[in-house]
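What follows is a set of structures for review.
Only the coordinates and a few stated rules stand behind these numbers; no lab work does. Computed from a predicted structure; not experimentally measured. Cβ atoms are built from the backbone, for glycine too; each structure is taken alone.
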Structure P
Amino acid sequence: MLATIDRDGERWLLLVFYIYIVAVIFIEVLRRFVLDFSSIWGEETARYAFIYLVWIGAAAAVRDRAHIRIDVLLTFLPPRVRTSIILLGDILMAGLAAVIFYLSIGPFMSSIQYGSVTDGLRVLRAWVLFAIPFGFALLMLRVMQSLFYDISDLRAGRPPRPARQLFD
């Protein structure tokens, strides 16, 4: 069960958010151009779902090594040097994710403390602001897993694990 969540958790969340965004936008287009009426909740919830989609997608890309990077020069290096450079990149990414996670907690906690609400739906804004610490916590988890694999590859003298395609 945990292995399945570890392997496919982000993919399922991405699928749910993506289907939600497409469905809401489709419904809102129909409502606006066929019925001459649109809702407040449609555009706003689709925007918030997109924010979650982006940060969860970033963690999924880190897990699969599908994030944007320039690694043309790495192909010419020996496996140990290539793994060391990838390890350095993972360490820097973990540091950046930790800083962003730390900085995103403040606005989230302020929203809870003062009870700020969203403009249209009037729901607690903390639900929206939670996307950033949630996404970066997930990203840090995936970077830590990548660090573990990279260190074991470096010790064993194996080449680094290849990138996996995010979606077929």
Structure Q
Amino acid sequence: MVSKRLQLTLFVDETVSQTIEKVRHQFNPEQYNLIKAHVTLCREDELEDLTQVYKNLNSLKFSGIEIRFGQPVRFAEGKGVFLPAEGENETFYTLRNYILQDVVQEPKRPEPHITLMHPRNSTCTDEIFTQIKATSFPQSIHFTRISLIEQMGGEEWNVIKELMLKE
């Protein structure tokens, strides 16, 4: 049986993703080919009741959100690298809570971030991290759409549905 994964994602708009994607392509080409730069909004274990999630998404009256990002950070014993969100990110958590209303009783508070090197399929070295740290990444990104994406058997993620956030 082929495994299937779903998640709600905030893709980085192509107008600001060039630097991020260049780093991902250079240092983590496998992940780069699987999925574009993004912030995960909701993971598959939170999307088990898709009917209610769709209902919540369809009634969403939410403008786009702005997330500020800090400097690159290593994780997973130094193998991975991500851009962490800075600040309280209450708008991000409010959006998550609205989407997961009547789906998850107590939604988690995952730290929003953009993965540059995923430890599943890359390994960061001190030399690579020095190069990444010298890169000038966007300090703030405005997200205007939510994408429901699906991955079958570890292949490339595909967009199933998109919702534009109302400005």
Using the calculated result 10.0 for mean projected area of the Cα convex hull in nm², pick out the matching structure from P, Q. Q
Given a value of -7000 for helix-only ellipticity at 222 nm (-39500 (n - 2.57) for each DSSP H run of 4 or more, over all residues; to 500), calculated from one of P, Q, which structure does it belong to? Q
Structures P, Q compared on relative contact order in percent (Cα under 8 Å, 6 or more apart): the greatest is Q
With Rg/Rh (Cα atoms, Kirkwood Rh), for residues 103-158 alone computed per structure, which member of P, Q shows the largest figure? P
Comparison of P, Q by distance in nm of label points 7 Å out along Cα→Cβ at positions 95 and 119 - largest value held by: P
